[in-house]
Structure 1
Amino acid sequence: MIYDTSIPTIRKKAINRIKHLLDKNAKIEVLEKKSNRTYSQNNYLHLILSYYAIEYGETMEYVKQIIFKQWVNEDLFKTEFVNQKTGEVREAWKSTSKLNTKEMSIATERFRNYSVKTLGLYIPEPKDLTHLEEIENYIEEHKIYL
């Protein structure tokens, strides 16, 4: 069970649960649960990648996999795995769903900067709802190009 220790009643329940497990001499694991991305981050990411893709003349999937992950945010997405049969070490690219909220904020901010530098394309911040709605309408009008 996950306990939000910022809420006094839940905090007390967590303490009681740990005490109970200690009294039983149980093996326990205590982990800090970090926030995952929010729904709005998912929407924002999809929006900015689509907008860039239309302006760049590529598919949204290409922009996401190649530009966003490999070129702009390699340090956040690049991983390695070992082929169990051959022992060969190969690279792999994490899913955006594996990033936490802070990492996703870093990744989107980098992408915003990259967009201005490479295309001269300004991508508004997540809180700039007016411009984001304009982009949403623009994407709707041009989605045949995605």
Structure 2
Amino acid sequence: MKPVYVLNGPNLNMLGLREPAVYGSETLKDVEDRCRAHASSLGLSIDFRQTNSEGELVSWIHEARDRACGIAINAGAYTHTSIALHDALKAAECPAVELHLSNVHKREAFRHHSFIAPAVNGVICGFGVNSYELAISALHSILTSNKKG
């Protein structure tokens, strides 16, 4: 089976250092390790990536159309600004889940709107690092039900 792409946007390379009261103390490497273990327990593999570049995220989403079975994306601040990511996710035509470590609805008003939410199957936020595992589980559920249907 093709891997699940776990895509991370700007500033997520700073996890563990940047605002630990909001984002926790685990590093992005810790998150990756947890995602790999969880995906493996579900019979999935992952391709885990991070970039601070919007264009690179768009290119990875395009690549996922042929090379991934689904996408879990934490687009960071691009969630609230990028129509390009929305369009790329629509064009990918594969299951996708938007995720965030923090509950964006309890934060600044500009974080309350997601441009990518209408292009994905669902949104998970506010569960810290567990948001990644929940997104992978959601993709597993979508993929499993697609095989049955």
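Points to keep in mind about this one:
- For distance in nm of label points 7 Å out along Cα→Cβ at positions 62 and 94 computed as 1.6, the structure of 1, 2 it came from: 2
- Parent structure of the calculated result 2, 10, 21, 25, 22, 14, 5, 1, 0, given that P(r) over Cα pairs in 5 Å bins from 0, in percent is the read-out and 1, 2 the choices: 2
- Looking across 1, 2, the calculation of mean count of other Cβ atoms within 10 Å over residues 46-53 that yields 16.9 traces back to 2.
- Computed -13000 for helix-only ellipticity at 222 nm (-39500 (n - 2.57) for each DSSP H run of 4 or more, over all residues; to 500) - originating structure among 1, 2: 2
Readers should treat all values here as calculations from the given coordinates under stated rules, not as data from a laboratory. Computed from a prediction, not measured in an experiment: that's the story for all the values here. Cβ atoms are built from the backbone, for glycine too; each structure is taken alone.
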